[in-house]
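Quick heads-up: structures coming right below.
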Structure P
Amino acid sequence: MICSMTAFGRTQVEDAGYSITIEVRTLNSRYLDIVLRLPKNYLEFEDTLRRQISQSMRRGRIEVFVQIETTIVEQKAPKIDQSVARFYWEQLQELHRRLPGTDPPTRAHLMINPHIYQSREAAVDRDILKELLTGSLTEALRQIQDMRCHEGDALLQDCMTRLEILRSELSLVEGRKGTIIEDYQKRMRERVEELLSTKDLDESRLLQEVAYMAERADINEEIVRFQSHIEQMESLLKGTKPADGRRLDFLTQELHREANTIGCKTGDLDTVQAIVRIKSEIGKLKEQVQNIE
């Protein structure tokens, strides 16, 4: 089974005088990268939430946004500082006395002054708040996991289709081995005849040339390894445990390396064209694999 690394989850809960909203967005990343944004008055909960995230996510960029508000009116409404309000009222009265002909100050003049208001210190029950935060985060992470697995199903189908295409193209390459050997034998005979026509024949060089061409013509080892990599990827993708995206990415690199080697060893047109198609499919496969957790 496979899971994607991209997903979104959101939870909102109101309880015990608090309104908590948590949004989680996950993106592709080579490693586990947690970005947690909490209101500055609640940073003490960061380590708890970070540990909770790391226990349920293996890798990816995890962006978590947390909003915490009180729903108690007495705590939300600002408080009037009566001593400050009295000071400003006296200043307004004094100004009226010093400016004859002006209207006397009213309560409205005083109430528009922002300096008479002060925010209330919310009484926070840390234990209850911690329980609400972890519970909300659990639900958001569950949504993330559900979405990741749903997208993983689509990734699985696409990856399996591309592996089947690779197997088909490799079968074509394998079927051309005989032609490649014949071409190799022809080129080797021509090269040997060329060397034999040389007056000062270096026998050791002749043997080196023959051995080199024989090695270049043999693509069986690369074909066997290519088939093995495909089988390993299929096993990981179809397994009951979540597949490791980094291991799958490594196998796509190995597939590309074997395809390159085969392409370098032969000049057979049909084989070369098949290798071009194989590299194209491996590139598409790699793009998909890099989305897997």
Structure Q
Amino acid sequence: MKKALLIIGIVFVVLWSIIPIYWALNISLMYHFEVYSVPAHLFPEHPTLYNYLRSLGFSVFNPFTNRVDPPVGYPIREALINSFVVASMVSLITIAIATPAGYALGRYRTRHSGLLTALLLGSRTLPPVSILIPLYIIGLRYRLLGTTHGITVMHLALVLPLTTWILMGFFSTFPSEIEKAARVDGATRLQAIVRVVIPTALPAIVSAGLLSFLFSYNEYLFSWVFTSGTPAQTIQPTLASMWFMIGEINIMAAATILSLIVPVVISLYFQKYIIQVRLVDPYALAFE
């Protein structure tokens, strides 16, 4: 009975997650007239990439109207590129800063370690909107508004504390004997960290970088405030504004599916690292 309930629960969660995405994909492959057909089509009768091409800035021939329809007036392609660039920079910078910070906080205990940890966690207990105005004033003062590097800095303010805390937890459970063995073999502290600790912790570091990427890519509030209506606008505020300005739901569905491609592909590719965080054997990796 418990097994049957578990299976039912899993099926429910999977369907709850997949059906909206499938329906958006279904609509994105339809022409405009088919979207409003009654009864609704579970599969497109005339599947086409018409909506995707228009979303990406191409003029497309419509066989049902015998005319060439212009591209969508929204910069969806540019917004996708901006989101990818910003999320990539946030991920790389986060890994570069959070890895040594997490190692130091997780491995070494000082008189102020508790205070630093409390400040780190406390910064994430605040709702993002509470720091929006101070960051906006900083962005205005240093001309960061409407720029990709500006929104990158703002996302780092949100991502770095959480990522550092995640890596701090991993390094605090990392066996110190591995590092000591490297030191006994003649390695300096820096060499032991670079050659032993970091390769062993690579699954956790990559997972933290992936979480940083996904957070930055999907973040809406800061992206809307700092980039909306500028050349640096990312995909999330672009999609939100489309719902009020464009009446073609199939175009909006296509743009939504396009926005999902990058995070889904990256998540699937790096999924093995997320699994390895639980399955990794530090001793085996260090002396493999």
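Could you tell me which structure in P, Q was used to calculate mean count of other Cβ atoms within 10 Å over residues 148-155 as 22.0?
Structure Q accounts for this read-out.
Output the label of whichever structure in P, Q has the greatest value of FRET efficiency 1/(1 + (r/R0)^6) of positions 12 and 228 (r between Cβ atoms, R0 = 41 Å, to 0.05).
By FRET efficiency 1/(1 + (r/R0)^6) of positions 12 and 228 (r between Cβ atoms, R0 = 41 Å, to 0.05), the leading structure of P, Q is Q.
Going by Rg/Rh (Cα atoms, Kirkwood Rh), which of structures P, Q comes out largest?
Working: P: 1.40; Q: 1.07.
Ranking P, Q on Rg/Rh (Cα atoms, Kirkwood Rh), first place is P.
Starting from the value 3.4: which structure in P, Q was distance in nm of label points 7 Å out along Cα→Cβ at positions 52 and 132 calculated from?
On the way: P: 1.3; Q: 3.4.
The read-out comes from structure Q.
When Rg/Rh (Cα atoms, Kirkwood Rh), for residues 116-203 alone is calculated, the result is 1.67; to which of the structures P, Q does this value belong?
Values: P: 1.67; Q: 1.17.
Label of the originating structure: P.
Match the computed value 19.0 of mean count of other Cβ atoms within 10 Å over residues 4-11 to one of the structures P, Q, and report its label.
Attributed to the structure labelled P.
Rank structures P, Q by mean count of other Cβ atoms within 10 Å over residues 140-147 and report only the one at the top, that is, the highest.
P
For mean count of other Cβ atoms within 10 Å over residues 36-43, which of the structures P, Q scores highest?
P
Each value in this text was obtained by applying a stated rule to the coordinates, not by laboratory testing. Just so it is clear, the model here is predicted, and its values are computed rather than measured. Cβ atoms are built from the backbone, for glycine too; each structure is taken alone.
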